[in-house]
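I've put the structures underneath this note.
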Structure I
Amino acid sequence: MFCILSVISIRAQAPPPELITDRPDRTESSYVVPPGLWQFELGWGHGEVSDEGGHSKFDQVPESLVRYGLLDWLELRIGWNGIQSQSESNERLSGAGDSQLGVKVGLWDQSGLKPQAALLAGVSIPSGSRQFSTRRTDPGIRLALSNDLTEHLSLGGNLGVAWESTEEETGDRDTRPRGLYTLALGISAFEKTGFFIEYFGDTALNGSSRAANHFDGGVTHLVRPNVQLDFALGKGLSHESLDWFFTLGVSFRLPH
């Protein structure tokens, strides 16, 4: 009985696993949620763009990602683009966005200069409103790499391909691949507060459009060991990009 109580006490006092999220930056981490744990990442995204046709605003809330650890090296991912709205002049459209279903597979841990790696694969589910849905099951895959440079600096990046279905002027739908790339520098300034700066973008692999490149930065703060608040602000760097955007969110993990 004494031995059993001692083991229970040690487990109860053991610190929880570190809370590492895939938001608010666009760089997916190579971290896999531990087995048996549920992790929720929610946010509000807003963006604006001006062109010859006028000024447009875009919102989606809640940007949602639910992660569940299946094995030490495997997690299940369920996402939703939330309720989306688009306003231009006096016109406004709103409706539900599509959902996503995928997995993250841990490949190997960091070893010296060799970065930690994970593979993410998934598909979009055409569950949204007609005006905000691709209306097709679009796949995507990306490789996530990360390396702790020092005690306070980390570097992460993604390379991948996502297929995207859009409606042509003729009314037909076409699915085309886009290359994805990100690079983020994380700074652990304080025990519970971190900062990041990031460059990310995507480009059509068939040359049908120009690249959309962005730069952003943000902050994360742990209010509790299993609850994190975040904020990010960014700017477009190319004609195909948003003029500016921000995201605000909260992430939390349920205890065992």
Structure II
Amino acid sequence: MLAVDIGNTTIALGVVRKGKILESVRIDTTDRPRILKPVLHKRLNYFLNKGYDCKKVVICSVVPQTTRLMQRYIKKILDVDPLVVGKDIIVPIKNRYKNPSQVGQDRLVGAYAASKLYGKPLIVVDLGTAITFDVVSLKGEYLGGAIVPGIRLSAESLFLKTALLPEINIRAPKNPIGRTTQESILSGLFYGYGALCQGMVDLLGRYVGAGLPVLERLKDGPGKSAPTKIVMTGGHTQLMKKFVSPKIRIIDENLVFKGMDLISIQ
């Protein structure tokens, strides 16, 4: 199966067979929107030339316009009609959001995959364009979560909205005490977001105990921390993993790919 995860700044393509990711590539869509079509064409042909006979294609997307483009190219190059999560395939998880349609399909796929692969209750931390925290109860219900601006989005905002702060290349800092403006920004981004992730995991974990819905626990305020599993995924996982250790131990960059594989065989 070819899994296609379309985000706001990245398209990830992964070849999956029996739960294993055989190969994957990422396309940055922020810096080169004009050449997106030829890049997609090149990547799809790359998989074809490698001998991957993908009989099934599943798309999980938060960008409808790119979804349509991808559907056309997949049909043209691979001669397969792709299945779109949320339209052709429904994620089999009970959604407790007040308005279930507001939840991104990628969040539901990640939450479902993590619950099946790592157990419940759990919190999924996804380091993408936005950083999302998604909570699954002991009953396996999607309860909701939290959203904050992602690392690159924050770095770009500093550059665009301030007069003197420079544009930087995102990389892990060597020291929390920055001795240049660039080092100080990197320290704030990585150590700051690391502390944010750990703090949010602690906070959300106190509301996920004994299988009780979050709203019931809110009536009496936070309870004691539950033995909640924490799973981290997303494009900045490798860069961030040392800044969230030992709080977050389960690292799975391919969580959404695995989830798409799981729901495609339901």
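Among I, II, considering only FRET efficiency 1/(1 + (r/R0)^6) of positions 48 and 248 (r between Cβ atoms, R0 = 30 Å, to 0.05), which has the greatest calculated value?
Numbers: I: 1.00; II: 0.25.
Checked I, II; max of FRET efficiency 1/(1 + (r/R0)^6) of positions 48 and 248 (r between Cβ atoms, R0 = 30 Å, to 0.05) sits with I.
For which of I, II does mean count of other Cβ atoms within 10 Å over residues 56-63, calculated from the coordinates, equal 17.5? Could you put the intermediate results ahead of the total?
On the way: I: 17.5; II: 21.5.
It must be structure I, since only it matches.
With Rg/Rh (Cα atoms, Kirkwood Rh), for residues 72-151 alone as the yardstick, tell me which of I, II scores highest. Display every interim value, and only then the final one.
Working: I: 1.18; II: 1.05.
Max of Rg/Rh (Cα atoms, Kirkwood Rh), for residues 72-151 alone: I.
Kindly point out which one of I, II the value -1500 was derived from, the read-out being helix-only ellipticity at 222 nm (-39500 (n - 2.57) for each DSSP H run of 4 or more, over all residues; to 500).
Values: I: -1500; II: -12000.
Source structure: I.
We did not get these values from a lab; they are worked out from the coordinates using the rules stated. Quantities reported herein were computed from a predicted structural model and do not represent experimental measurements. Cβ atoms are built from the backbone, for glycine too; each structure is taken alone.
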